[in-house]
Structure 1
């Protein structure tokens, strides 16, 4: 619908910019990353005009950064978010709203790069700004990011606290999409905390809500979460079935590279649990290719560790040891 609207940038530049932002955002979440990128570039060029101020330019940069992150161009996204933050150093509610979003998305980038201190700092700055603005939706998003970072740092109980708080905030402001994602996260965190029954219940709730919203891609992510749980509970056949179903839905979604890679890992582990190491290696290699695009050392280390387990089952201890060593060295913070 938005794509059919044509607003002359000369006669109504403000409206033209808003339409470009809205259409780009919609296409990004539909997985049309190239189209979203092109629209964001047009918006950035338009915002450079003398009729716009630094906040308009910062928002254009922020939105382009979000698309670049979805395209797994993490380093470029960090630069764009940082420039958006530089342009909004002066206060004001409108600028602070852009700053809160830029901090929250840059925290995602830093988490992908395993820069936990920077990620946590940005998530907390986003949350502080959201609270000052009394913007409940932005509070929910920033709190969710605090939860994700806490989990990645091994603080499961803290991550659960943040996730539950974020879910309540999302429910309060009627953001069902974020609420569904948090229900899925709560499922994974509950399982890590040793509570399998509520974990499954949370994920089933998330799945139902995603379907209600018509978001098949995130529903597939919930199916993949269930597959992970069933794999760890010793049901590899069910885990295989669920991970294959998730992958069939996510096929071709380049903006879901992390989720696809995780599902490939679960599928490979499920096959390994059924004593099919050769088939498992195929899935692990597919996951590795996706994680290489992401540039995430943590994800790559997980893929190499899984490949090492497959080679160990095949009896190739030398190849297994090399892969384990590569994974360990990748996660090493001290190099000299």
Structure 2
């Protein structure tokens, strides 16, 4: 085996029946390169997951110059816990819970961008889990776990009951700030210099390429380009929330104002004024640089173009698109010390 599409070795949690609830991969590997090939040779064709295999992977990665990954596998070998290995030769639909978690880790470790991985069938292989202060718990076992904690004079805190955990319980990407960790799901991609404020939200398979200021909602499948600001309570329409098959991307140096929304792809240096939600079917008056309305179109006809300013006429309420030549500049001080 010369290489793999992706490889990971980690630790899984199980319910009483032995079903996998989650899997943590501290150092996933991506791509048919020397690193994944070394891992494949070290583990063997049966993807055995033992501490000894983790030591072999660490040694192979060390020889390949992958020092950080080698350290992670040595750490796994020393934990004394049963391990799980996933070796993917190609990018196919998800067939198991550990495989689903490996692909989510690839996104949050910045090894894959949204919409570049095959996530078909991921929901059927992600069990609904009670995410608690004592780790993942099968919801059917929650009452017993709460009672056991109470009997010890302790309180079991349930953070969520969901298919997706918090990203920061598995991955903490360098150079980012997240004000409320519960609002970033595992499988989100946060680039260097990104700040997610308290009411900001990033779904799985969504990205803020960085640097970005995120005070609104980035839906599944949506990518924010560098230096783009998503204002307070603003939202983006994802493919799971009414966007159909349209992949929404917002380019660089854009601003989606507070309480605004975007349901079409935008190019670079675009602005949507506060409170205005642009959907594919929104009727827009296109205004040229002399201030003259030249045509009325559905917003989908403007998708992906640069230098657009969407505003609502203060007297008529008509939605207008004007040329926007000024790039939106984020406050550099907000991102300089992440």
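One of 1, 2 was used to compute P(r) over Cα pairs in 10 Å bins from 0, in percent, and the answer was 6, 22, 33, 24, 11, 3, 0, 0. Which one was it? This value belongs to structure 1. One of 1, 2 was used to compute mean count of other Cβ atoms within 10 Å over residues 153-160, and the answer was 12.5. Which one was it? So the calculation was done on 2.
Could you tell me which structure in 1, 2 was used to calculate percent of Cα pairs over 30 Å apart, for residues 33-200 alone as 18? Going through each structure in turn, the value belongs to 1. Here helix-only ellipticity at 222 nm (-39500 (n - 2.57) for each DSSP H run of 4 or more, over all residues; to 500) was derived from just one of the structures 1, 2, and that gives -5500; the source is 2. Each of 1, 2 could give mean count of other Cβ atoms within 10 Å over residues 297-304, but the derived value 16.1 comes from 2.
No value in this document is a laboratory result; all are computed from the given coordinates. What you see is a predicted model, and the numbers here were worked out from it, not measured in a lab. Cβ atoms are built from the backbone, for glycine too; each structure is taken alone.
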